[in-house]
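Asker: See the structures that follow.
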Structure 1
Amino acid sequence: MRKPAPTSPSNKGIALSDWLYTMFLFTKSDFKSVVIPTTVFGTIAAPKATVIHVCARLIWVWFNLLQFCVSNQSLSPAEDAANKPWRPIPAHRITVTTARRLRWMLLFVCILLSIAIPGIALAIGIWANNELCLDSHWVTRNICNALGYAAFNSGATNIKSLSDDRCAPTTIALRAQLVNALIILTTIQSQDFRDSSGDALAGRRTLPLVYPQGSRIAITTLLILWSFFLCILWGLGILPSIIFLGLGAYVGGRFVTLRSTAADRRSYVYYNVWLCAAQILPFAVSQ
């Protein structure tokens, strides 16, 4: 009887890299919408922006995002098979059972990493959004997204460094967090246009499914109104205001005029560019 071949260091390295790539695939779609904007916001909003702080924010944001993604994707594998077949579960890189175990392991990891109160609030919000199915209706879905985004921004801003120095947010940062949460509350349905087929399969009642025409007109109107309001609120000059208003009008106009799934995916990328700019505005003006 042949003995099993011993695991070589090179095989262990391959296994580790494969596992890390699987974890990356869980969060791949949300780097542009969560990891980059919230890490940038936390770095700009906090008084200290050392390399240690930036790395700590990036680790905290990514692990909490991974917790959300594993929870969400392990509960709706059929939706991902239709919308994003490259994700770990439909691609058979990990089973649903293993993903569910990983989901609860990540809960404890994220609690340990959460050196600010928003981390605990975020864990509760993830559980409510996914396990309690609050993401199935557009009202509770938008509310959960707004609260979750606020928790990500707040946690990233309040991260401590390894020397245990607290980075207390400024008044501008606190106002910006509130405004950003309201922006998400009213415009985050922009992410749902590209996923309509999967959301319908999962039985969700998102705005694009409930109001196909009205939701597109609404997102266009809201992006233009928010762009105008933010220019006034943060006191932008004439040229920056024209550029930001133009960006908002362009992104909003795409949702009305370009309606294919591919176009909606591209429009959501541009929406995240607009959102990232909206988050940076108050700090760019205050410099």
Structure 2
Amino acid sequence: MVRHGVLIMGPAGCGKSTLCYTLQQQYEVSRHRVVCINLDPAAEYMPYEPDIDIRELISADEAAEELHLGPNGSLVFCIEYLEKNKEWLEEKILTTCEDDLLLFDLPGQIELYIHLDAFRHIFSYLERQGLRLCVAYCLDITFFSDPAKSISGSLLALNAMLFFELPHVNIFTKCDLVAKRIEDADADETEEDVVVEQLLAKDVQDIVEELDENMPARYQELHRAFASVLEEFGLVSFFPLNILNENAITSLGALLRSTLQADEEEEPRMDYDYQQE
């Protein structure tokens, strides 16, 4: 039976670890066991207890102390060290059950995906060992309240899609906070939904027009080039996630399993059933 894994990535502070915890709770309610894998060697706090943790192999603090590296250099060293010792990760994964769902919680430093091949090599290796993977790229929905962040965030999601060459789901996180952070500190749930719908209703051309208003004219052609990449190929779309909305969490869980084609080959685990007297 094929193992399935979700690579949860995105900028720092976008809610990746919270998403791991939320999905862990949702899947276990539906009788699917989840294994959370922390691949951030600089992580200090996580809302879940990792089942597999890169810090058991190497941590950013250890690298910084022993090699006199700065924060970014320590991260790069740790990820490259993991690549050289990818069999360690494989052995840890092999201790899980074949029908467990693996959630890989990745660091938020974008340069680890753009400039380095280490993560791509690690996951390509795991694929060759029989692991079926997809990417869940997270982006704080408040990015879309700013036209420049909207374009850059969408291009980063597209970059991750092309870099890893894996099935891909883009997620807008923190939809439960959007109204309070953008407009009204006393906004209720209905108003939050309205703000989210308004942000999602923007098309690329609307965003470009907003961007052109505040940028020199010489950049307008560049903006339209970015827009054409995002619009003509239709590769970037986002699933809005409010972690306080149980239906949204359930829908995202089903979307990820569908992307992995997991339900086509496995049955839910029943090891949470009560013993019959």
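Asker: Quick check on the output: 1.4 is distance in nm of label points 7 Å out along Cα→Cβ at positions 149 and 173, derived from one of 1, 2. Which one produced it?
Answerer: Working: 1: 2.0; 2: 1.4.
The read-out was computed on structure 2.
Asker: Now, a different point. Assuming -15000 is helix-only ellipticity at 222 nm (-39500 (n - 2.57) for each DSSP H run of 4 or more, over all residues; to 500) as calculated from a single structure, say which of 1, 2 it is.
Answerer: Answer for the origin of the read-out: 2.
Asker: Next question, about the same structure. Comparing structures 1, 2 by relative contact order in percent (Cα under 8 Å, 6 or more apart), which one has the largest value?
Answerer: 2
Asker: semi-axes √(5λ) of the Cα gyration tensor in Å, for residues 141-252 alone was computed and gave 26, 20, 10; which structure, 1, 2, did it come from?
Answerer: That value comes from structure 2.
Laboratory data are not the source of any read-out in this text; all were calculated from the coordinates shown. None of the values given here were measured: they were computed from a predicted structure. Cβ atoms are built from the backbone, for glycine too; each structure is taken alone.
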